[in-house]
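The data blocks that follow each hold one structure.
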Structure 1
Amino acid sequence: MTTFDPWDPYRDLRFAGTREHPQHGTCFIAEGRILVEDLLEAGRAGRMHVISVAATTAAAAELRERLPAGTDLLTAEPAALSELAGFPFHRGLMACARVPPPPPASSLSEARRLLVLPRLYDSENLGLLLRSAAALGLDGVLAGPGPGQWTRRTVRVSMGAVWRIPVWRVEDPWAPLADWKEAVPGSRIVAAALTPGAEEARTWRPASRCALVMGPEDTGLDPGQLARCDGAVAISMASGMDSLNVAAAGAILMFRMTEGV
């Protein structure tokens with residue numbers, strides 16, 4: 001019988017996605033003091049299951065009283081942590097936690113302010129969009145194919161938003177989005193798109209129940225997807241720029257969605 005090494009989830013993290021733990025199932029890695037401390041707080045409150053924390057010897061002394069019940073504390077010197085992770089690791093702390101169950105599909109209809117991402121390609125953009133959605137008070141994110149929500153990079157860039165905001169992950173978000181719209185009369189699906197007739201973001205007045213759809217980084221939404229939306233909103237450009245990064249544009253438009261709510 002093979003003995004499980006508690007350090008295994010922390011090996012070769014540069015491009016790490018989720019890991020499989022023999023006792024706890026699918027798990028993910030969080031790194032950095034602020035992120036790990038937030039995860040530990042969620043663990044102590046019973047919202048997350050933190051399996052272990054890997055810390056430098058110096059950082060471990062401050063953590064012992066803050067660990068959720070049942071969480072293992074692993075300690076090593078900085079050079080050993082860097083060798084384990086596969087890159088120079090200067091943040092002092094990492095944690096391994098169980099991926100929580102997804103929100104029930106039935107709860108999607110309860111969202112009043114919804115971000116919809118039919119497809120993304122970059123984990124940093126996903127993390128930034130999740131961070132903005134959580135920080136600005138959206139009710140959830142409906143996401144299609146793309147980078148994993150629980151990859152190391154997405155978790156880190158999101159600064160804990162991955163466990164703070166509901167994310168409904170489906171292969172085709174358009175079908176549940178149509179059901180979401182039909183659930184409450186007056187709901188609106190609005191595309192973020194630089195198209196003729198798009199409303200200017202500065203004067204946009206979102207409906208009281210609104211879903212904002214943002215396309216992938218390179219092509220945006222295609223004509224067929226735009227046709228499924230009730231309208232479009234755009235951020236006008238200056239200084240000869242043609243567009244914003246999807247995460248930057250998303251933050252601006254989500255702020256407009258929640259302004260005055």
Structure 2
Amino acid sequence: MTERVRLLDTPWFLKLAAGVALLLVWELAVRGLAPAYVAKPTMIVRVLATVLSDAKFLSAATATLTAVASGLALSVLAGAAVGMTMGRVPWVELALRYYVNSLFATPMIAILPLLTLWFGYTGDARLATIVFAAFFSITVNTCDGARAVPHEYLEVARSFRAPAWKSLIDVVLPASMPYLLAGLRLAAGRALIGATVAEFFTSINGLGYYILFNSRTFRHNEAFVAVIVLVAAGVGFEVLVGWAARRFMPWSRRA
């Protein structure tokens with residue numbers, strides 16, 4: 001009896017129970033109140049294997065996730081460089097901070113029509129939207145991290161006559177990595193949103209257009225499978241970043 005009580009109090013059991021309860025409420029609410037074509041858990045499970053093995057779905061998922069990975073890679077390289085420069089060079093931060101914060105707060109849906117004018121209704125517009133969505137999160141967080149490096153760390157580096165570039169690579173960059181990873185977590189979610197919105201708007205091949213097309217043709221269960229894949233991609237990236245932080249950055253662990 002005691003072991004059973006302990007099991008019921010475990011975090012994993014509580015999470016699983018909450019998830020099952022939400023799915024049950026969803027299923028009953030749709031069956032009792034919504035039209036038959038509205039997605040419900042049992043039907044999503046029924047079509048899951050068929051959708052995941054469909055060539056059109058696999059092509060759409062590959063297009064979206066490849067674009068997100070490419071956009072994130074570009075955003076990390078550019079955002080880390082700009083953020084590090086802003087954090088360590090005061091006049092650069094004074095010159096750019098206002099514009100970076102303003103663009104960071106700009107809704108990506110508002111800038112998307114301009115991007116389609118510049119890049120056309122192509123994959124380039126989707127990539128530009130992803131970079132726009134992700135770049136500023138990484139820049140702002142990296143700037144804060146570079147600026148927050150304890151002064152004592154740099155004093156020790158100077159006492160050993162370390163060149164400025166050496167201090168930047170061996171002191172400032174490692175100390176800023178927790179901030180950069182926090183920005184990367186935000187950027188990954190924004191990148192997935194940017195890719196999906198761009199595919200809605202431009203109607204190019206991808207999970208966003210797959211969701212839009214199937215929703216408009218009343219195939220909500222198939223559309224929801226694509227939503228699940230996007231959620232899984234976001235959660236998987238979060239788990240990967242957390243693992244990398246624990247594995248390769250022991251100095252960032254909490255006591």
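Values in this text are rule-based calculations from the coordinates and carry no lab data. Source: prediction; values computed, not measured. Cβ atoms are built from the backbone, for glycine too; each structure is taken alone.
Where is mean count of other Cβ atoms within 10 Å over residues 65-72 largest, in which of 1, 2? Walk me through the numbers before you get to the answer.
Details: 1: 13.2; 2: 20.4.
Across 1, 2, mean count of other Cβ atoms within 10 Å over residues 65-72 peaks for 2.
For distance in nm of label points 7 Å out along Cα→Cβ at positions 49 and 113, which structure out of 1, 2 has the highest calculated value?
Checked 1, 2; max of distance in nm of label points 7 Å out along Cα→Cβ at positions 49 and 113 sits with 2.
Taking FRET efficiency 1/(1 + (r/R0)^6) of positions 57 and 233 (r between Cβ atoms, R0 = 35 Å, to 0.05) as the criterion, which structure among 1, 2 has the greatest value?
Top value of FRET efficiency 1/(1 + (r/R0)^6) of positions 57 and 233 (r between Cβ atoms, R0 = 35 Å, to 0.05), among 1, 2, belongs to structure 2.
Of the structures labelled 1, 2, one was used to calculate FRET efficiency 1/(1 + (r/R0)^6) of positions 121 and 201 (r between Cβ atoms, R0 = 25 Å, to 0.05), giving 1.00. Name it.
Corresponding structure: 2.
Here helix-only ellipticity at 222 nm (-39500 (n - 2.57) for each DSSP H run of 4 or more, over all residues; to 500) has been calculated and equals -28000, so which of 1, 2 was it run on?
2
25 is what came out when relative contact order in percent (Cα under 8 Å, 6 or more apart) was calculated for one structure; which of 1, 2 is it?
Computed on structure 2.
As an exercise: volume of the Cα convex hull per residue in Å³, calculated from one structure in 1, 2, equals 156. Which structure is it?
1
Name the one structure among 1, 2 that FRET efficiency 1/(1 + (r/R0)^6) of positions 25 and 81 (r between Cβ atoms, R0 = 35 Å, to 0.05) of 0.90 was derived from.
1
Of the structures 1, 2, report the one carrying the highest value of FRET efficiency 1/(1 + (r/R0)^6) of positions 153 and 185 (r between Cβ atoms, R0 = 30 Å, to 0.05).
Once FRET efficiency 1/(1 + (r/R0)^6) of positions 153 and 185 (r between Cβ atoms, R0 = 30 Å, to 0.05) is worked out for each structure, 2 has the highest.
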